[in-house]
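So, here's a batch of structures to check.
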Structure P
Amino acid sequence: MGIGRLITTVLIVLALSGPASLAAQESPYEVSGRPPSGEELVMVFLTSHACGPSQRPEVIEAVRKIKRRLASYTDSVGRPFSAVGVSAGWDVEAGIEHLRKYGAFDELISGRSWYNTAGVRYWHRTFPAKASTPQIVLTEQRVELVQGEPIRVASTGDTLYEARAEYGDEVLVHRAGDSEAIVEWAESGAPLPK
């Protein structure tokens, strides 16, 4: 193939992909790396590496889309947001590897099957529901950062402060209780309840 024909082919491909195609390729969710302060919105994604519906490509893309949408919303109104990935299974490493399919999370919890810290909280105790995967639990809570005691770092001479935060009650905002509900929520733009 000559250089002229190659350039023509590339231009045709670019023309066919167009702006609509480029807009569909949204950037992935990025961890903020900042401590929360204010009314924090928390998305908890409960899954398992052994769960068939959790493996479906449309579910994986829906979870990615919901994270981006919620992060964009909270950023636009100046609220903190965090995404927590939870894998219910006994194999910690398999759970973490499974969660990587869904993109970045601010926090990962894996292992102890249905009895891990998040499982107890979001299935059994605080927000009880049927222990099944996949699910998204959306909560909010008030977080106030409190400056703690000063700590002098001997090696550098710097003064740091003990990091502390005071948390209000966690309130359930929304639950997408199965793969179909997750996909539907993503397709509707992941709106928050009024």
Structure Q
Amino acid sequence: MKNLIKGNYQKAGECFQKALQLAENTENRFNLGLFLLNRQRFEEAEEIFTGIAGDYPENEINGLLLFESFMLLEKWEAAIKQIRKLCQLNQTAKKYMILRTVAEDVVAREKYRKVKILKSEAQELLSARKTENALMKYQEAEQYSPADSEILNNIGSIFLKAKEYVRAYTYFEKALELDPDNQIVKRNLVTTKGRLRTTRKKL
């Protein structure tokens, strides 16, 4: 899982495949499915999450990832059916109600799918150290979803690494307004403030 988080996709894939060969349990199947979803191998991911859902129909995390697979594969009816199941399983989860609204809206679901793919492509480009291309992907995603704090934070992080502190600060500030409890964004904002002070002192 560490390799997946760090963007070491080849190593992550090898580890998940090996783990599944050693022990074909639910956890290893789930991890492989998550890896495949991140690698945009949506059909394979759907197959795994569908299998797990058959064994554990009330597992909400797997159910949510199955919904995600359906959305990315443009299997709209299956996605709507799946998110309705999750709404029934947990009637207090506001997130499920929001996702149900998205899935049932023709325009909103296309935007949702586009943003997910753009974010995934941007992450791969970052892992390959193609920062400028990654930034372009995130900025395109921002056009579709300007209130996505994750996108704003990631753009800010790219500007921070490029020492463009004013632009980074602007993005982190927007991200924090949308997600005030996000500790990662808070740390990034504090770091950027410090860099800005240092830069101004030198001037």
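FYI, it's all coordinate maths here, none of it is from the lab. Given the structure is predicted, the values throughout are model-derived calculations rather than measurements. Cβ atoms are built from the backbone, for glycine too; each structure is taken alone.
In table form, for the structure just shown:
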quantity: Structure with the greatest value (metric relative contact order in percent (Cα under 8 Å, 6 or more apart), set P, Q); calculated: P
quantity: Read-out P(r) over Cα pairs in 10 Å bins from 0, in percent, for residues 59-98 alone, computed value 34, 58, 8, structure in P, Q; calculated: Q
quantity: Value 35, 25, 18, calculated as semi-axes √(5λ) of the Cα gyration tensor in Å, assigned to which of P, Q; calculated: P
quantity: With distance in nm of label points 7 Å out along Cα→Cβ at positions 43 and 163 derived as 4.8, matching label from P, Q; calculated: Q
quantity: Structure (P, Q) behind the derived value 14.1 of mean count of other Cβ atoms within 10 Å over residues 75-82; calculated: P
quantity: Highest-scoring label, criterion being FRET efficiency 1/(1 + (r/R0)^6) of positions 67 and 171 (r between Cβ atoms, R0 = 35 Å, to 0.05), among P, Q; calculated: P
quantity: Highest-scoring label, criterion being FRET efficiency 1/(1 + (r/R0)^6) of positions 27 and 123 (r between Cβ atoms, R0 = 35 Å, to 0.05), among P, Q; calculated: Q
quantity: Parent structure of the calculated result 1.5, given that distance in nm of label points 7 Å out along Cα→Cβ at positions 155 and 179 is the read-out and P, Q the choices; calculated: Q
quantity: At a computed -10500 (helix-only ellipticity at 222 nm (-39500 (n - 2.57) for each DSSP H run of 4 or more, over all residues; to 500)), which of P, Q; calculated: P
